[in-house]
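Throughout, read-outs are computed from the coordinates displayed, never taken from laboratory work. Just so you know, these numbers come straight off a predicted model, no measurement behind them. Cβ atoms are built from the backbone, for glycine too; each structure is taken alone.
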Structure P
Amino acid sequence: MSRLLEGRIAIVTGAGRGIGRAHALELARHGAKLVVNDFGVSNNGEKTDSSISGPDEVVAEIRAMGGDAVTNGADVADFEQAAALIQQAVEDFGGLDILVNNAGFVRDRMLVNATEDEWDAVIRVHLKGHFATLRHAAAYWRAESKEGRQRVARVINTTSGAGLQGSIGQVTYSAAKGGIATMTLVAAAELGRVGVTVNALAPVAKTRMTEGAFDTSAMALPEDNSPIVAWLASEAAGHVTGRVFESDGGKLTLEEGWRHGAARDKGARWEAAELGDVVDALIAEGADPEPVYGAS
């Protein structure tokens, strides 16, 4: 097997099980040195003793295949712990080349039943958890660039079809994942000057987060999503940035997000009463939106 990541240094968050575990193992198979991060929580974000062993087991698997990996138990949404996570990669392996943001959990609820605490928890782990690690990694890469040691760095964020098309019963999760997709675009535009590409993946797989929510019997396995992560993390992917992909088994889709569509320019302020015909004409010319998942 071609080893695309020989000697490169990576962090994968939420890597104790599921999709994160699969990503970590795939990167290791391609030669990357890994910091395997997992805070050790249940599917809904509650701390559980039973899940703490996850990252240790992944590290053991990596070492058994001849790779190099260490564990990290940081809460990625804690700003200081996220900084320490980045520093651990630098101290243990001598740098950082790849950041795979994957950590998260769900607390599904219809909008009218969603609570403030559920909203805060899901937004925190997904959106702030992506921001905090990316912010500290970006600061490291900028400092390296200023010192003449610009790294060929890669970021792969984790969004979701729920964040791109929406999902009934997942208003909070959808909002968080939609925010990650947009953050990916901004980070890619800002960090390109210091050698960093930033992309996002919307994986489809049978995991703790999908089992029980609907029939997962025909869904892809977590590891089916990892090859695109390994390639985007490689030096060969330097021309790809600010992109969002969906991976569903053997199907890879380039997502096309918000873009300017049909327009009318009056050249002056519109009157409210005349806008009905204008809006109808714009909608008639535009593409129909993709349906929200679960909508009847």
Structure Q
Amino acid sequence: MSLVINHNLMAMNATRNLADSYNNLAVSTRRLSSGLRVGTAADDAAGLAVREIMRSDVKALNQGIRNANDAISMIQTADGALGVIDEKLIRMKELATQASTGTYNSDQRLIIDSEYQAMASEITRIANATDFNGIHLLNGNLSGANSAHSGSGLTSTGPVKVHFGAGNDSAEDYYYVSINTATASALGVGMGASNSISTQALAQASLDKLNNAIISKDKIRANLGSTQNRLENTITNLSIQAENVQAAESRISDVDVATEMTEFTKNQILTQAAVAMLSQANNMPRMAMQLIG
């Protein structure tokens, strides 16, 4: 290389190497400070695209877990109300058994019947009043027999749709919770002359109705229990799925601190060396002055 003063090629070369080392040092600093290997699309364009899909899936899966937990809370609310209704039915059966014996007169049976009818009224009141977040659970609104689910309006109708997946596939991402009606009339023990225990014959006839009512109520509770177990299994599966997707996203996105620290140290040394060599290269044209002088 000729000794020239118009162009300091050694300094230009050192400057270019310094810029490369400094840029690499800046990238390592950004990765170590953020903890992300892929901070911009330039770091890994394909990896960034895959990562963002995974991130959205993890967020959706975690929200699905919360949705399923909300559904469990709803089911527990309904089951708790049915437990109270259970106590009312047992008391009604006790009263019907009492009125079925011949040791009571008509006036006494009318008194017994007044409590019997009050229990029936309370069952209907509980069924109509039980709600979760404004959704009535036991009045028949969620019964699959009455209507199919429709979410087209501002207020959904029919069975509750529990959505827990990241997509919209009926086989993978959601299912329905249906709860049958639990009013007194729906259970077959509603108020009225035909459901009275004011006479011995009516009281005896009501025993079969009460047995059927208790069985109907138990079927509702059994259905709720099996649905709750299903939701709990769904939550377990979603948690595992979210954990594995998060792990895959981490392998793409997160920086390996040990490896990156090695790169940082290398780039730091190269940057320091480039600065030193640039300083030396800037002094080289002065050697030409010795020849001129």
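Quick check: 84, 15, 9 is what I get for Cα extents along the principal axes in Å, for residues 36-99 alone, calculated from one of P, Q. Which structure matches?
It must be structure Q, since only it matches.
Comparing relative contact order in percent (Cα under 8 Å, 6 or more apart) across structures P, Q, which is largest?
Q
Rank structures P, Q by distance in nm of label points 7 Å out along Cα→Cβ at positions 180 and 252 and report only the one at the top, that is, the highest.
Comparing P, Q, the top value of distance in nm of label points 7 Å out along Cα→Cβ at positions 180 and 252 belongs to Q.
Taking Rg/Rh (Cα atoms, Kirkwood Rh), for residues 132-259 alone as the quantity of interest, name the structure among P, Q where it is greatest.
That would be structure Q.
Could you figure out which one of P, Q the value -11000 for helix-only ellipticity at 222 nm (-39500 (n - 2.57) for each DSSP H run of 4 or more, over all residues; to 500) was computed from?
Derived from P, not from the others.
Ranked on mean count of other Cβ atoms within 10 Å over residues 124-131, which label among P, Q comes first with the largest value?
Going through P, Q one by one, mean count of other Cβ atoms within 10 Å over residues 124-131 is largest in P.
P, Q: which one has Cα extents along the principal axes in Å, as calculated, at 141, 32, 25?
It traces back to Q.
Given structures P, Q, which gives the highest value for FRET efficiency 1/(1 + (r/R0)^6) of positions 116 and 188 (r between Cβ atoms, R0 = 35 Å, to 0.05)?
The maximum falls on structure Q.
Among P, Q, considering only FRET efficiency 1/(1 + (r/R0)^6) of positions 60 and 108 (r between Cβ atoms, R0 = 35 Å, to 0.05), which has the greatest calculated value?
P
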